[in-house]
Structure 1
Amino acid sequence: MGKAGCVIIGIIVAVLALGALWGVGQYNGLVGSQQEVDTQWAQVQNAYQRRADLIPNLVATVKGSAQFEQDTLTKVIEARSRVGQISAQATNEILNDPAKFQQFQQAQDGLSSALSRLMVVVEQYPQLRSTEAFTNLMASLEGSENRIAVERNRFNEVARGYNTRIKQFPASLFISILGWNFPPKPYFAATAGAETAPKVDFGK
């Protein structure tokens, strides 16, 4: 093999090596982006779980009030049960399946609606609203609702960055050619009242 042939082979090897390094860099970057999504998703789940953990005490406190609307309490309990059933699924299963993600959001939003209805009914029970146990629970619940809204917004931001990256060149080229498993992530949709903390006017 002549000198020219060796030079050509050397150039080809160098190009292939650089291409491989480029591909590794792209893959590692995508893995990092995906991990950011998973981490933020865990924060969302923690915020929702914090709210769910408050509900048994809330129900017990409200149930102690005479003649309180049992139907309202039942709807809260049932909504929390649906949330528990959906949340029991694996994280990746929900994140990688838009239909399951929608079911997750619908269940959580259903619980938000049930809690909001509970707060409206509670307005009719000033004695209950004046108890320390109830006011403490309401403060914790409102804090949880606010945290849920924050974490959902952060998740959407991180997921948007990830989704943009997998569609941009050269990441999209590597994903298409090499079959890398980086599926797009769904977003939380804005739902009327779903991200608003229940309001209770303790001044009445």
Structure 2
Amino acid sequence: MTRDADFRQVADLQPDADLQPFFSTQYRALADSLVALSKEDWDTPSMCEGWGIREVIAHLTMPARYDEETFIAELKARQFDFSKLSNEIALRDGQFSTEQLLADLRSEKLHRWVPPGGSYRDSLNHVVIHSLDAIVPLGFQLSGTNEVFCVVLDHMTKGGVHEHFGTQITGRRLEATDLEWSWGQGEMLRGTASDLILVLAGRRLAGDRFDGLPL
């Protein structure tokens, strides 16, 4: 059994909270990747339509700044429209200094955050997807391990998370070209683990980044 396969088996058996150190590491690695960016770099359009890098980071770091009571009050003020809340706060908090946004990425409060009704697997998905949203347009590589990418890919496919993004993978086979991971049967799509994560999350990538029929 490969190291990646062994990790996925252990992750399925371990308590969910055992994954917390992995996404905490991802937050710190993202902060390290962004610390030397210029102001112009922070304004680079991200993989999230309508958001620059700073808005993605503002969204990602919301739990470092808002406790549950404040978050609910903000949500209630927008008639519990989470999409509206996310967009407005990302645009508003994206005006914070880059120093504050980087400090929020390193916040222990953020590193312990779990989405309401979610799990630490959801937290890992969250930081990996949005890290890619921020760094792919900059031409950076995501700092992480094959184990992390395999857990996220497993959760997004067999765990059904892709449905949250409106992505259809029925009758498809996905294969990573840079690690030992695959899923499904049918029409093939091959790409790097990072690119597969993004496309499963509904992001649009150039077709020449893949081999096979796009999703």
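Consider the structures 1, 2: one of them gives 0.96 for Rg/Rh (Cα atoms, Kirkwood Rh) as calculated from the coordinates. Say which. Could you put the intermediate results ahead of the total?
Values: 1: 1.25; 2: 0.96.
Computing Rg/Rh (Cα atoms, Kirkwood Rh) on every structure in 1, 2 gives 0.96 only for 2.
Assuming 0.9 is distance in nm of label points 7 Å out along Cα→Cβ at positions 86 and 118 as calculated from a single structure, say which of 1, 2 it is.
Values: 1: 1.7; 2: 0.9.
Derived from the structure labelled 2.
Out of 1, 2, which one gives -27000 for helix-only ellipticity at 222 nm (-39500 (n - 2.57) for each DSSP H run of 4 or more, over all residues; to 500) as computed from the coordinates? Please list the in-between numbers first.
Details: 1: -27000; 2: -14500.
It traces back to 1.
Check the numbers for FRET efficiency 1/(1 + (r/R0)^6) of positions 126 and 150 (r between Cβ atoms, R0 = 25 Å, to 0.05) across 1, 2 and tell me which is largest.
Details: 1: 0.20; 2: 0.90.
Looking at the calculated values, the largest one is 2.
Between 1, 2, which one scores greatest on FRET efficiency 1/(1 + (r/R0)^6) of positions 46 and 102 (r between Cβ atoms, R0 = 25 Å, to 0.05)?
Numbers: 1: 0.75; 2: 0.95.
Going through 1, 2 one by one, FRET efficiency 1/(1 + (r/R0)^6) of positions 46 and 102 (r between Cβ atoms, R0 = 25 Å, to 0.05) is largest in 2.
Comparing 1, 2, where is distance in nm of label points 7 Å out along Cα→Cβ at positions 62 and 78 highest? Please list the in-between numbers first.
Values: 1: 1.4; 2: 0.6.
The maximum falls on structure 1.
Just checking, which of 1, 2 has the largest value of relative contact order in percent (Cα under 8 Å, 6 or more apart)? Intermediate values should be presented prior to the final figure.
Details: 1: 31; 2: 22.
The maximum falls on structure 1.
Where does the value 2.8 come from, among 1, 2, when distance in nm of label points 7 Å out along Cα→Cβ at positions 22 and 38 is the thing being computed?
Details: 1: 2.8; 2: 3.7.
Label of the source structure: 1.
Who wins on mean count of other Cβ atoms within 10 Å over residues 54-61 among 1, 2, i.e. which is largest?
Values: 1: 16.2; 2: 25.0.
Between 1, 2, the highest calculated value is found for 2.
Bear in mind that the values in this text are calculations on the coordinates, not laboratory data. This structure is a prediction, so every number in the text was calculated from the model and none was measured. Cβ atoms are built from the backbone, for glycine too; each structure is taken alone.
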